[in-house]
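Chemist: Pasting the structures here.
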Structure I
Amino acid sequence: MILPLGDDNSDRSIVPFLTYALIAVNILVFVFLQDLGADHRFTNAYSTVPAEILTGRDIVTSPRVVVDPSTKTRYQIPGLEKTPITVYLTLITSMFMHGGLGHLFGNMLYLFIFGDNLEDRMGRRRYLMFYLLCGVLAGLTHVFVSFFGNSGLHTPTLGASGAISGVLGGYIHLFPRRKVRVLLFRFITRVPAMVALGLWFLFQLLSGLGSAGGEGGGVAYGAHIGGFIAGFLLVNFFAGPDTVRRRVR
């Protein structure tokens, strides 16, 4: 297990207000609009549903009762709700919602550690465009992986993971040797970003290849992989012409 705890910000020249704002928006949406994850109607209305993106039409379904085969426990799964906006915009709205406190905390931790450095390099406007574009491309990757794997086409997908995966891809490209403080099993140590984030990407890749439709245990690994690759490939365009000269830090 490797968990990032912080990185070297000694060369950061601005206060990363946009990164803080993104974190705040995610928290506020989860608390007030999702009711700490309890408001399934709102969550399912604004989540990305692969079948809706593929067909361009809203899909509404009724709640259904399923039985756990091992415990014989019956529980109800909420249905898909009416989406009051075009379904294509759910590729954006879904990246500001989360499935639980653990999901939210993990994503915001990664964004807090790695997002500020990209904001500093790109500037706030370009960083925001980069963040949203990576999130959309990550969502589309999940949609097409679900289509070709014929799995999870009607399962709502949500979370900032795809956009943040793009941030990680951009970070490893610009700052491959920057030291990242991590919790490695029971020890706190410092490793280059290429090790910390490279291992993270390897885990996503292996998990995605080993799961049907790029999704396993409720995690959309296809979105993580797509977002990371998008961030890695697009970061030079958004970071400006001096990227190659400065990226060795």
Structure II
Amino acid sequence: MVLLAIGCVRVLEGFSTPEAALHDPDADLYLLTNIAGHDFDDVGWIARIDPDGEVVDERWIDAGEADVTLDTPKGLAFDDDGVLYVADGAHVRRFDRHSGAPLGDWLVPDAEGLNDLVWTGHGLLVTDLPGGALFALARDGEAARFDVGGAPNGIVQCDGVVTVADWGTGALSDWNGTSLTKRTTLSAARLDGMACDGDGLLVASWDAGAVLRWGPEGESVVLAAEEPADIGLDISRDRLLVPEFGSGRFLIAPR
């Protein structure tokens, strides 16, 4: 990996289709999923990176290990019991948050391509972009499917409200437990990951080539990025974590 500094932005190069970033405040490390090839070929991995931009463990969780499967690792989420969840094709993979040890996989029936997920406090909500669906998973992995239409991609919970970004239309919609209600449509589509800060919703847009903020003051550009994917936040340092899907870069930037 190569670490560069471009202005105030740390840029790490050399990843392989990086898709989702998540700050683990317990370990104070950044997690980054790498699809590393074509979907469903079991060569993906998850890297751990320290806040200075140094790669602590490039393949912390690695499909090259006999007991690990990562076909197309995308969204990441923690629960309150020390479990790391990874959206991966038609499965949600489960790992120990501290050791990275596999804890078993949940097959999500009828899922076509799970993308992003969020822990709500009592279960997971997972988007299925090609299937136009949202899945609610209980703590035991039992799944309920909700056909919401469109191409649901990024998902975030902010102040108790779950919001979903649509890849195709640029719409942001709120989840009411059974369906989505459109809140707004952004000026640019191909929306990917989302994050929540005190000033509104942060949304990655491939069309805009940027991370956008939408909030009370309207819409604005936070950071230019090439194919920004499933973004994360380091709240303690007020930083934005941005995987660039096609370039293989990972950006650590002031928010």
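Derivation of every value follows stated rules applied to the coordinates shown; laboratory data play no part. What you see is a predicted model, and the numbers here were worked out from it, not measured in a lab. Cβ atoms are built from the backbone, for glycine too; each structure is taken alone.
Chemist: Supply the structure label, taken from I, II, corresponding to helix-only ellipticity at 222 nm (-39500 (n - 2.57) for each DSSP H run of 4 or more, over all residues; to 500) with the calculated value 0.
Modeler: II
Chemist: Identify the structure, out of I, II, from whose coordinates mean projected area of the Cα convex hull in nm², for residues 115-234 alone was calculated to give 7.0.
Modeler: Of the options listed, only II reproduces it.
Chemist: Now for a separate question. Among the shown structures I, II, from which was the value 3.4 of distance in nm of label points 7 Å out along Cα→Cβ at positions 59 and 171 calculated?
Modeler: I
Chemist: Compare volume of the Cα convex hull per residue in Å³ across structures I, II and report the one with the greatest value.
Modeler: Once volume of the Cα convex hull per residue in Å³ is tallied for I, II, the winner is I.
Chemist: Percent of Cα pairs over 20 Å apart, for residues 35-178 alone computed as 47: which structure among I, II?
Modeler: II
Chemist: Then there's this: Given a computed value of 25 for relative contact order in percent (Cα under 8 Å, 6 or more apart), which structure among I, II does it belong to?
Modeler: Source structure: I.
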